[in-house]
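Colleague: In what follows, structures are represented as structure tokens.
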Structure I
């Protein structure tokens, strides 16, 4: 049987109760792995390079302070230790809590929460280039300020050299990682209970 990254991240082995439990939802298991493969083992790298995918993945899960960060950290380290070092140096100033942001005028504005607006430092932008720095800023926005996602935020990516197809892939990547880390967290809790 091929490796399943969620099983690997949780430490699930064939014969474990969680292994059998996950087999009861074969489509969910298969589709989660297919999404991972499509994002990280793709030959279609024209709009988002493998280095960008791994840097964004590590950044996203590290911002979420997820144990899955070690997986993506190792993958990034194998491709670009320099990029990893630059991201690691930026993380302490980027990690916060959330979500923050403002809702449009209406009844939900009572739930508006002020919070920091992170931007890459000049050192980080110099180390990674404007394109990847913009992607990290956008990932930070989606992680901590999803209510503030806007056309202006997307324009910042276009201005940094991202194509529309690249922005879609970036968004899919961040969405998948948020899904994956929640599944891993839930299965880890279940593993401790079984």
Structure II
């Protein structure tokens, strides 16, 4: 199976039987979906699902039961729940987990599923829910407003996977910085970002 990483949490899995794309969000490149046979969505946030792109794609889309996907256009979705096993793009998929990790004060709280694909690759979405069996390839969130680096490292170590690739890393650029600054500004009195060269 070939893994191609796109921006943020979007990953394309290519194998002899087809192409499976996970979390093609608004930050990921449209070309990630070229020739896709099916799409897995871990949860409802726009950085993980671009409903407009998927609506025009015309392939099976799988998303968590209870996910409130944005609804600018109708999007047929197969709803799945934790523990369910199904086939997407010719690959066996097991849904794991259930909830998005909390950022602050319990928010956001939405459905989130990790997907174990082909019993070989695990994408946890926006959580650190551990795979329920050894996996060869772990996709580990690298940075998020809901994540401490030490938690991500412990998650990867506990999985003991042969290969570990970072996902959820777009917040390490300017777009992500605006998001992080927004959270701090709303919740921490006196917060102010200092750009390189600025002083206070």
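Values in this text are rule-based calculations from the coordinates and carry no lab data. All values derive from a computational prediction rather than experimental measurement. Cβ atoms are built from the backbone, for glycine too; each structure is taken alone.
Colleague: Out of I, II, which structure matches 16, 48, 31, 5, 0 when P(r) over Cα pairs in 10 Å bins from 0, in percent, for residues 78-173 alone is calculated?
Modeller: The read-out was computed on structure II.
Colleague: Hey, another quick one. For distance in nm of label points 7 Å out along Cα→Cβ at positions 94 and 142, which structure out of I, II has the highest calculated value?
Modeller: Across I, II, distance in nm of label points 7 Å out along Cα→Cβ at positions 94 and 142 peaks for II.
Colleague: So Kirkwood radius over Cα pairs in Å, computed for just one structure, reads 17.3; which one of I, II is that?
Modeller: This figure was derived from II.
Colleague: Among I, II, considering only relative contact order in percent (Cα under 8 Å, 6 or more apart), which has the greatest calculated value?
Modeller: On the way: I: 26; II: 14.
Largest value of relative contact order in percent (Cα under 8 Å, 6 or more apart): I.
Colleague: Still on this structure, I have one more. Which structure, out of I, II, was distance in nm of label points 7 Å out along Cα→Cβ at positions 70 and 110 derived from, given a value of 1.0?
Modeller: Going through each structure in turn, the value belongs to II.
Colleague: Between I, II, which one scores greatest on FRET efficiency 1/(1 + (r/R0)^6) of positions 102 and 182 (r between Cβ atoms, R0 = 25 Å, to 0.05)?
Modeller: Structure II comes out on top.
Colleague: With distance in nm of label points 7 Å out along Cα→Cβ at positions 30 and 54 coming out at 1.8, pick the structure among I, II it was computed from.
Modeller: Numbers: I: 3.0; II: 1.8.
Structure of origin is II.
Colleague: Identify the structure, out of I, II, from whose coordinates helix-only ellipticity at 222 nm (-39500 (n - 2.57) for each DSSP H run of 4 or more, over all residues; to 500) was calculated to give -4500. Kindly include the intermediate steps, with their values, before the conclusion.
Modeller: On the way: I: -21500; II: -4500.
Computed on structure II.
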